[in-house]
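A.B. asks: The data blocks that follow each hold one structure.
Each value in this text was obtained by applying a stated rule to the coordinates, not by laboratory testing. Model, not experiment: these values are computed from the prediction. Cβ atoms are built from the backbone, for glycine too; each structure is taken alone.
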Structure 1
Amino acid sequence: MAEKADVLLLGPAMPMIVEGIDKNFTLHKLWETSDHDALIARLAPTLRAMAGGGGNQPNVDGAFMARFPKLEFISSFGVGYDYIDAGWAGEHGIIVTNTPDVLTEEVADTALGLLICTVRELPRAERYLRAGKWLEKPYPYTKATLRDRTVGMVGMGRIGRAIARRLDAFGVPVVYHSRRPQAGVAYRHYPDLIAMARDVDTLMIIVPGGPSTRNLIDMKVLQALGPNGIVINMARGSVIDEPALIRALQSGTIMAAGLDVFAEEPKVPAELVAMDNVVLLPHVGSASVHTRNAMGQLVIDNLLAWRDGQPPLTPVPETPYPPRKR
């Protein structure tokens, strides 16, 4: 029987991932080791595969990957993989996979739920009832409604299209900003984010994290959105300049925000927690048992494809298959 390949699991992961790797490979848990450097030094000469993305991951930059001269494959949990320098990986013949598609509909559902909760103040209204205030007087009419809003999508990838499809069913107009027009997308494209923010009153943010989108939504964008503006962030906390968002909400520069992600999770700024015009979720975009199991299985299936010499199921764009030669 052939010896099982080593796989370094970079951080804590759901049980099915741990069990799936342990069943099919020789599993090494980096986060459970008191001496990370000793484990890395032992594995570095021969290690060919890693898995990660569940939380508390090390920064998998070029310097980290360079410590493993035989590294071929990184199977990452989640659609986002900004903790990995995928560009460096691609340039050095390393394939990186993520878990798209299986979470698209779940995240789109959550995005619509967060949008409606923010626009119609539903969590605030529930708190009002629970506090017994309805016995005293009715909850005030909400200032916002979806009936007269236009949603500007910041990003129009798989999840963005699924959100837009739902907004179509709600009768809400959609436009979008991305670096270039998306093939097969009929919505109006804005090459300039500020121009789109001026023309809409709701921003739905669903772009990848990483250096290229860091603080993309800054005070200039928020000012362009204006006092009726609502911001919904389903992307990464890094995409919004969080201090600028707090100032904009406090000053009335924009009306409200709905946030599923934050700059330093799980820490949420006290200023956001204190505000009634903000709906806060603990990064639950894809967090159902059904969807997380599908994501976890895709992590395993990508590793099994690599082990068996088959093409990766979901390589990220920066690391096309077959890999570039080193």
Structure 2
Amino acid sequence: MRITTLAGGVGGARFLRGLVRHLDDALPAEPHEPGQDPARPEITVIGNTGDDITLYGLRVCPDLDTVMYTLGGGIHEGQGWGRDGETHVVQEELAAYGVEPQWFGMGDRDIATHVARTRWLGQGLSLSEVTSRLGDRWGLPRQGVRLLPMTDDPVETHVVVEDQDAEGGQRAMHFQEWWVRHQAALPAERFVVAGMDRARPAPGVLEAIRTADLVILPPSNPVVSIGIILTVPGVRDALRGTRAPVVGVSPVIGGRPVRGHADACLAALGLPTTADAVAGLYADFLDGWLVDDADEGASDLLRRHRGLVVEHRPLMMSDVPTATVIAGAALDLGRRLQRA
């Protein structure tokens, strides 16, 4: 079975960990013949790189790193991002020198990842090749996971906000400054992805969608994570054209985002923070939609107006076991859609 997912950071990474756990639990327990693979499903993760940023001369890919650290057992569980057991000596020294910015904190172990990435990119490797090397260190291939950046071309999401002191009354800032420094408190007028006009899908991205048996959209931010992946030329068309069922997991529970500032992102599009509104962003290719029990009342509306197969269940990923159950529900829905 070939499963392709489009994923952002924390929510996507935690769902993927549950997916891997669910698939591991489903593998045959009895020993198999030497050299035979017990039909381990293949998971291809297409990761958002719109959050990427260059800091202190280092190329940082927050969403790709969060997926790697989470699946590899090195994530800071309390934060959902960054490394466990982290120290911050380098950041403290940079602060002592007065080096900015200080609003984006990087731990020492995390910095090692960025140094390795920047070095290999400087040697001429593509971001896909670098991501594969980093993923090997975190044991992704052993879990049947292939992590692909959405594009090898440098792209960066910027946020346009109101600024009465700026010409035209608006100014743009990098997404990370808006998200981390300002906590998305500045109302966003719109999102602009610099470099997307020259971007191409990374090798294997379109093929992974077209040849998948099932495509899953985890509960990632629908605007600045999955939404950015969908702007890569060819990705949306591939989703429309794939024969695989496309199943999504709502990132909204009872009118509130599961985590992060998805509500502020949806507001920039003039949309309410509802499971129905998020489904509408995927309406041209979505086949199945998991919503939380709190949004059961919206299910009939979604079925009638979107033509979706909608199911509801608890969607709060409070720990690995609950994420495993949610991932299993997405798989079950996908299998039923396959048979239908």
Structure 3
Amino acid sequence: MFQIEPILYLQSFISDSLTSFMRGITVMGYDPFFIGITMFIMLGISFRRGFILLQLVLWGVIVNNFLKQLFALPRPIYANNQVQNLGSSKLNTSEFTSMGAKGFFAPLEQQVVNAFRLQADPSYGFPSGHVQGTTVLWGGISLLFKTKIFRWLTPVVILLMALSRMYLGRHFLADVIGGAALGGILLYLAYQLNIRYALQERFFERANFILSARLPTIIFLSFMFVIPLFLALNSLVDGDIVGYLVGINAGFLMVMSKGLPDDSGTILVRIARVLLAILFFFAISFIVKFVIGLSSLDGDLIWIKILETAIPNFIALWIGVNLCVKLGLYKREKI
């Protein structure tokens, strides 16, 4: 599954129009797209289901990030200079030729793996974050909203994402299969937790977030703050994605302290909530980056990366919901 031949076969159909199409598909596999869609669902359709989906997506990114660093395997463009780097304008300058796996179940040549791991800032391939994130996002939407169209759409989008990543030379077949399998496992675990323990309902009980020795409180707060911060501060995952998770969760707790927002509203009201949140988020992000840029702080420090994404998400969600309430775009749920 780490063979070069399937990628070269896909690239044998290369054309400007096909490359543009595949690039368009792959754009839908980056973290900002996943987070943007879930935030749209959360503020424009259903706050509760959108928040659960956002937790699933962000934790999926964290798990993928951890596994990529654990396996530390190269992308196809590094293993073979015959593979074209269609995902960007950079040429493939790999020193290796015909160094993919020799058989379907054979591993990559150890010489390639060892040389790749010596690079200063390697870009890991296995498992595919694009395919895993696509599986989690669209599969999660299908499970949460139980809409027939998403049940049909999900496998199609996953397949297109997998093909685009291989066609662009970014992933082996093993990478995309691994990403889809990991996404499926995360969805299955989330589904089982919801079925067995009614997680979707119990998560929004206010008693679970009042500091106490209650088991649900310890579990929820650990996954919302303690575990992701531990992983980031020990350089096991990227700080920016942990910042997203911690910031959103902190804002959620502040919102919950006064009561969750009621999702009712006309289409125009829902669109206004989303647009207001987008403007607010980008304004706060600009201010935070500007302040960090003016300071003498090292932007590469892990805690700076965490704060750079945590602060805008925290403020945008907390103040944004309160602002929507004051403007009449939201009402508070009756407790």
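A.B. asks: Quick one: distance in nm of label points 7 Å out along Cα→Cβ at positions 23 and 287 came out at 3.6 when computed from one of 1, 2, 3, so which one is it?
C.D. replies: 3
A.B. asks: Right, here's the next one. As an exercise: distance in nm of label points 7 Å out along Cα→Cβ at positions 95 and 191, calculated from one structure in 1, 2, 3, equals 3.6. Which structure is it?
C.D. replies: Value 3.6 for distance in nm of label points 7 Å out along Cα→Cβ at positions 95 and 191 corresponds to 1 out of 1, 2, 3.
A.B. asks: If you don't mind, there's one more thing I want to ask. Work out mean count of other Cβ atoms within 10 Å over residues 215-222 for each of structures 1, 2, 3, then name the structure with the largest result.
C.D. replies: The structure with the largest value is 2.
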